[in-house]
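Quick heads-up: structures coming right below.
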Structure I
Amino acid sequence: MVGCAVQGGAFAQTAAQPTYPQRPVKLVVPFAPGGSTDIVARLVAEAMHAPLGQSVVVENKAGAGGMVGAEAVARAAPDGYTVGLGSISTLAVNPVVLPQVRVDPLKDLAPVLPLASIASVFSVRPELGVKDFGSFVRMAKAQGDRWAVGSSGVGSVGHLILAAFNRDLGLQLRHIPYKGMGPVVQSVLSGETQMLSDQYPSSAPHIQNGLLQPFAVAAEARVPALPRVPTLAELGYPELNSLAITWFGLVVPAGTPRPVVARLNAAANAALQQPALRARLAQLGVQPLGGTPAQLQQMVVQTTAVVRKLVQQERVMDAAQ
């Protein structure tokens with residue numbers, strides 16, 4: 001299970017731990033710059049500087065639906081100087097739906113803490129004429145498979161959401177994989193794809209500038225900045241709503257000493273309590289979490305079980321072909 005590797009005899013040999021960290025810490029983001037994962041990572045990295053006593057430098061390692069970045073973290077030295085931003089995709093979706101995954105989050109990574117959860121927003125370009133959820137469904141059905149939707153990769157949570165949309169709404173949206181959500185957003189703005197399924201932070205500027213028209217969100221409650229846009233649960237699709245709420249957590253390579261994990265946990269929890277960071281996250285529709293390594297482990301285990309059940313229905317992934 002996640003965290004097992006941080007409970008063994010490796011902790012006895014930790015001569016350098018009292019002074020950790022002695023140099024900047026690298027935070028690996030497994031997606032391209034510009035997406036919500038990257039935005040949240042950079043805000044948290046900056047806020048961790050003071051409580052950690054060292055800079056936290058973001059490094060983007062995109063590719064293969066997040067697998068490239070996840071593997072880079074898992075294969076790094078377990079010394080606390082390489083931290084990963086794990087997402088629902090890399091920690092719970094990819095291990096279930098992608099047979100080529102080379103990282104087992106429950107064995108190769110150790111949890112630090114749950115970081116944040118983010119509302120997702122579904123939008124189109126205004127010129128398409130979609131005004132609300134009902135008009136989106138009618139228009140997408142009328143135009144058949146001419147509508148395409150991007151995701152951060154085959155088997156990503158975005159891919160699952162698209163498959164579930166096709167299944168539950170009777171659509172034939174085509175899937176186009178990209179190397180991260182930044183390129184996905186640009187594909188919609190350029191007209192290469194027609195509908196955007198994205199976390200709110202990276203869509204917010206384009207919505208505010210009138211370049212995107214939102215028609216639904218996935219969240220526990222309506223996003224304050226979008227009070228007229230209903231949640232998928234309100235619209236009668238609670239399973240879709242739950243699936244599309246994204247969460248993130250910090251992870252380190254398995255075998256990282258317990259005191260190092262504790263130091264990172266304390267610094268991240270302290271950062272999440274900073275009023276300036278909380279205010280900025282609230283503006284972006286991001287809910288800060290925080291907590292213990294065990295709580296992130298529980299999130300991984302529970303979400304993995306939900307994804308596995310969903311995929312085993314077979315028709316879900318078949319709907320995305």
Structure II
Amino acid sequence: MALLIVNLDKVIGSAQAFRDSFKEQVPDLPIRFWPDVGEVKDIEYLAFMHPDFDQLPAFPNLKAMFSRSAGVESFARHPKLPKVPLGKVEPPGGDPMMTEYIIMHVLRFHRDMPGYQAAQAKKEWRRVPIVRPEQRRVGFLGFGMMATAPALVLKSLGFEVSAWVRSPRQAAEVPIFHGRDQLAAFLGQTDIAVCLLPLTAETEGIFCARTFAMMPRGAMLVNVGRGKHVVEKDLIAALDSGQLSYAALDALWPEPLPPESPLWLHPKVTVMPHVARRPTVDQLVTEVAANLRSLKAGGRLLQEVDVTLGY
């Protein structure tokens with residue numbers, strides 16, 4: 001058996017770093033790097049980022065695939081996607097980098113740091129009422145493992161925290177809203193919305209004029225989901241009218257953001273170049289190794305993707 005790595009050595013770490021980490025953690029697993037496939041019949045596993053299934057050959061003995069990308073919408077419905085289990089390789093407790101990133105932006109907005117920065121630029125000694133954490137409501141759209149850790153940190157700081165998800169689920173650490181019928185009620189009690197949704201036909205454009213109007217006046221948005229979750233012109237209109245106070249966008253569309261985009265210089269927008277988190281080679285290899293152990297023991301992938309749902 002062998003594992004073929006596609007593009008990860010170009011965006012995460014060197015091929016040698018992957019070889020060294022796999023040698024330490026899964027010493028009996030041969031590692032190959034695209035396009036040096038060798039015999040296609042030897043490949044039982046793929047680990048990739050931004051795969052091009054039009055270029056990859058068929059692998060007759062493929063057993064499983066591992067995606068570095070949190071989102072799989074770009075290839076989940078590709079006609080040549082192999083019909084084997086597809087899993088994401090993420091730390092089981094969420095990524096601490098994602099937690100710190102979300103907390104950073106929520107606290108920036110909660111303490112109105114953009115407002116103080118604007119005052120500083122005008123040499124204005126700005127004294128305004130300060131909102132307590134228990135007076136601020138933070139709502140997570142999507143409540144998987146990446147959202148759970150920052151939600152609990154914010155809850156521990158005294159914030160009111162809730163979440164909105166696609167389908168009903170059992171009681172969680174925070175109040176849960178679900179489905180389209182409960183979206184308005186959820187947004188209506190959300191001062192800072194944190195988007196961690198997958199991109200699907202149902203969630204594309206979910207932040208638009210209609211949903212911004214559901215939020216309390218002066219609400220804020222932190223998008224670490226996908227750029228297509230936000231309708232840009234509607235966001236700008238909501239910011240300009242005061243319906244929204246601020247927006248922090250780590251995911252944008254398109255990426256890189258074109259120089260002519262009005263988002264770059266909008267005074268109420270923080271543009272970040274998709275840098276919420278960056279896993280290390282050792283982290284990725286650790287998660288792949290854990291999945292391989294699960295499969296070897298007759299189990300499933302630890303974070304299997306339902307390609308029919310797109311996440």
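Quick notes on this one:
- Structures compared: I, II; top value of Cα Rg over 2.2 N^0.38 Å, for residues 66-161 alone, i.e. the largest, recorded for II.
- Structure (I, II) behind the derived value 1.00 of FRET efficiency 1/(1 + (r/R0)^6) of positions 122 and 194 (r between Cβ atoms, R0 = 25 Å, to 0.05): I
- Source structure (of I, II) for distance in nm of label points 7 Å out along Cα→Cβ at positions 90 and 114, computed value 2.6: II
- With respect to distance in nm of label points 7 Å out along Cα→Cβ at positions 210 and 266, the largest value across structures I, II is given by I.
- Answer label among I, II for the case where percent of Cα pairs over 26 Å apart, calculated from the coordinates, equals 51: II
- Comparison of I, II - label where volume of the Cα convex hull per residue in Å³, for residues 58-233 alone is highest: II
- Comparing relative contact order in percent (Cα under 8 Å, 6 or more apart) across structures I, II, the highest value is found for I.
- Top of I, II by FRET efficiency 1/(1 + (r/R0)^6) of positions 34 and 218 (r between Cβ atoms, R0 = 30 Å, to 0.05), largest first: I
- Identity of the structure behind -8000 (criterion: helix-only ellipticity at 222 nm (-39500 (n - 2.57) for each DSSP H run of 4 or more, over all residues; to 500), calculated), options I, II: II
A short reminder: the numbers here are calculations on the coordinates, not readings from a lab. Fair warning: this is a prediction, and the values are worked out from it, not measured in the lab. Cβ atoms are built from the backbone, for glycine too; each structure is taken alone.
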